[in-house]
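Student: In the part that follows, the structures are each spelled out as C-alpha cells.
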Structure 1
Amino acid sequence: MTSLSRENAVLISEVGPRDGLQSVAATMATADKLSWINALYAAGLREIEVGSFVPAKLLPQMEDVATVVRHALTLPGLTVMALVPNRRGAEAALEAGVHKLTMPVSASAAHSLANVRKTREAMVEEVRAVATLRDAIAPQVLLEAGIATAFGCTLQGCVPEDEVIWLAAQCIEAGADESGLSDTVGYANPAQVRRLFKRLRAEIGVHAGAAHMHNTRGLGIANCLAAYEEGVRTFDSSLGGLGGCPYAPGASGNVVTEDLVFMFESMGISTGVDLEKLIDARQPLMAGLLGEPVYGMTPDAGLPKGWKQQH
C-alpha cells in the first residue's frame with residue numbers, strides 16, 4: 001500500500017461518545033467513558049465528539065459531559081468537540097473549554113420541531129446567537145452547523161434539495177465556520193450524496209463540512225465514498241456503529257468507524273488511525289455498555305491475510 005500526500009488524507013471524526021451514547025437506554029459510567037475515549041485516542045483518532053451540552057433531564061447519558069471534556073482536553077493534539085442545541089448549551093460548552101461546537105439544524109421542518117422544538121428559521125437565529133457568543137469570548141473555537149435530515153426524513157418524507165442548500169448557506173451567513181450534511185435517517189444513496197455535496201461546495205465553497213452518514217439501509221460506506229469523490233475530506237462515524245436519532249423513528253446506527261477506516265486505508269487513503277488498535281477500542285465500549293449490540297463487518301471478519309497498514 002502506498003502512502004498518499006497530506007491533501008489526499010481524510011479526517012475521521014468519531015461521534016460515538018455523543019451520538020452513540022445518547023441513543024442507547026443505558027448510561028455509561030464516567031470512568032468507562034474516559035477509558036473508551038483514551039482507547040480511541042490511542043488508536044490515532046484526533047477529533048472526537050465527546051458529548052452534548054443538553055439538560056440532564058432530557059439526556060441523562062450526557063450529565064457528566066463537562067467532566068468528560070476536561071479529561072479529553074488533557075490528550076495532546078485532540079480536537080475536543082461537543083454538540084450544543086442552543087446558546088445556553090454553547091455557553092456551558094465554551095466554559096468547559098471545547099475546541100469545536102456542532103449544532104444540528106434540520107432541513108426537515110417536521111424534524112426540527114420534533115428535535116429542538118424550533119422552526120428552521122429560528123435555528124438559524126440560534127446559530128447566529130451562538131456565533132456571536134463564540135466571537136465574544138472564545139474566537140478560536142470552531143462552529144459547525146450540521147444540516148440534519150439533508151437526504152430525507154422519517155417524519156416528513158422528501159426534503160427538497162433547494163431547501164437543504166439554502167439552509168446551509170443561511171447557517172454560514174449567520175456565522176458558522178462550516179456546514180456539513182447529515183443522513184440522519186439513512187435514506188441517502190450515492191447519486192444523491194454526490195449531487196448534494198456538489199451543490200453544497202458550489203454554494204458555500206471552503207465552508208462545506210463533514211459527511212455524517214447512517215447505515216440504516218446498508219449504504220453508509222457507499223455514501224461516504226461518494227462524498228469523498230466529491231471532495232469531502234471529513235467523515236463522522238461511530239465505533240461499533242453505535243447511534244441513531246431518538247427523534248427520528250426507525251433511524252439506526254451510524255457508519256461503523258472500523259469499516260470506514262478499513263475502506264480508506266485499503267484504498268491507500270490515509271486516516272491516521274491504527275486499525276488494530278481501533279478494533280481493540282471496542283473492548284472498553286462493550287465493558288461500559290454490557291449487552292449493547294455493536295456492529296462492524298471488519299471486526300467480525302478480521303483483517304485480510306498479509307494486511308499491512310502504512311501511515
Structure 2
Amino acid sequence: MPELPEVETVRRGLEPVLVGNSIARVEQRRADLRFPLPRDFARRLAGRRIVSLDRRAKYLLARLDDGEVLVMHLGMTGRLSIDRANGVKLAPGTFVHERTQAPAPHEHIVFHLADGTAIRYSDARRFGSMDLIQADMLPHHALFKGLGVEPLRPEFTPAWLGARLAGKKAPIKTALVDQRLIAGLGNIYACEALYRAKLSPLRLAGTLATKTGKPTPRAEALVKGVQAVLAEAIEAGGSTLRDYAGADGELGRFQHRFKVYGREGKPCPRKGCGGTVCRIVQSGRSTCYCPTCQR
C-alpha cells in the first residue's frame with residue numbers, strides 16, 4: 001500500500017492540474033470501489049471548482065467550492081493518471097516491484113475537467129475508496145477522528161513522542177505503524193527510520209521515555225530518523241512499489257536508498273558494523289533490520 005511519501009508525491013503531481021480547475025463531468029463506471037460510492041456522486045461533483053488539494057495520512061483531500069471534500073484513498077492498487085487535452089498522458093509516482101498496468105476494465109472513474117484534462121482512476125483490486133464529506137465534519141468523521149499526528153508537522157517532537165510512549169509494552173516498530181499514533185507512517189519507512197536511529201524494532205516502546213514521560217535520547221534520534229527518511233523519500237518521488245505511480249509518470253527513486261528494507265541476507269551498509277540485515281515478522285508484517293547495530 002502506498003505510504004505517506006507516495007501519496008504526497010501523487011498530491012504534488014495532481015495539484016497544479018486540479019487546483020483552480022473545475023470538474024465538467026464525471027464518468028462513474030460502477031457503483032462501488034472498496035465501499036459504495038456516495039449517492040449522486042457524479043452529479044454532486046459536476047460543476048464544482050477544486051479550491052485546494054491536501055493530504056491527511058494516506059488520504060487525498062480535494063476541497064471543493066461548495067464546502068464538500070472529495071476524499072480519495074488509493075488502497076493497494078489504485079492509480080490516478082492525468083490525460084491532457086493535448087494527448088500527453090502523465091501518471092504521478094511508482095513502486096519497488098514490477099508494476100502491473102491496469103487494463104481498461106479496471107478504469108472505474110474519470111474526472112473530466114473544464115480545460116479538457118481527464119483524471120483517470122484505475123484500480124485492479126478495488127481496495128481504494130472515494131467519499132464526499134462536508135469540510136467541517138472531517139475531524140469528526142470515522143476515517144479521520146482516530147488518526148494520530150502528522151510526522152512532518154511541527155507538533156511531532158521528541159516531547160510529544162515520549163509522552164505517548166511512556167509505559168507502552170509494545171515493540172517500537174508496532175507502535176510506529178499504529179495510525180492512531182503517527183498518521184501515514186507505514187512499514188517501509190518505519191524500518192528505515194529505526195535503522196537511522198540505531199533502534200531495534202523489538203525494543204519496547206516505553207524505553208524511549210522516562211517514567212514521567214520525558215523523551216530519552218533514543219526518542220530524539222527516532223523523531224529525527226522518521227522526519228529525515230520521509231523528507232528524503234518525498235524529494236525522491238517516493239518508492240517504486242507494485243502498482244503505485246506518481247501523477248507525472250516518473251518512477252520513485254527512494255528504493256535505491258533503502259538501507260534495510262528488502263535487503264535481508266545482505267551486509268549492513270553502516271560503516272564498521274559488519275552485521276547482516278535480517279527479516280522477521282511483526283504483527284503480520286515484514287520487518288527488516290540489522291541486529292548488530294540496531295539495539
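Student: Could you tell me which structure in 1, 2 was used to calculate Rg and Dmax of the Cα atoms in Å as 20.2, 62?
Tutor: Corresponding structure: 2.
Student: Out of 1, 2, which one gives -6000 for helix-only ellipticity at 222 nm (-39500 (n - 2.57) for each DSSP H run of 4 or more, over all residues; to 500) as computed from the coordinates? If you can, show how the numbers build up before the last one.
Tutor: On the way: 1: -11500; 2: -6000.
Comparing all candidates, it corresponds to 2.
Student: For which of the structures 1, 2 does the calculation of distance in nm of label points 7 Å out along Cα→Cβ at positions 107 and 219 return 1.3?
Tutor: The structure behind it is 1.
Student: Using Rg/Rh (Cα atoms, Kirkwood Rh), for residues 203-282 alone, single out the structure from 1, 2 with the greatest value. Could you put the intermediate results ahead of the total?
Tutor: Numbers: 1: 0.99; 2: 1.06.
When Rg/Rh (Cα atoms, Kirkwood Rh), for residues 203-282 alone is computed for each of 1, 2, structure 2 gives the biggest number.
Student: Quick check for you: by distance in nm of label points 7 Å out along Cα→Cβ at positions 27 and 51, which of 1, 2 is greatest? Numbers along the way, then the final one.
Tutor: Details: 1: 1.1; 2: 3.0.
Max of distance in nm of label points 7 Å out along Cα→Cβ at positions 27 and 51: 2.
Rule-based calculations on the coordinates, nothing more; no lab input. In this text the structure is predicted, and so the values were computed from the model without any measurement. Cβ atoms are built from the backbone, for glycine too; each structure is taken alone.
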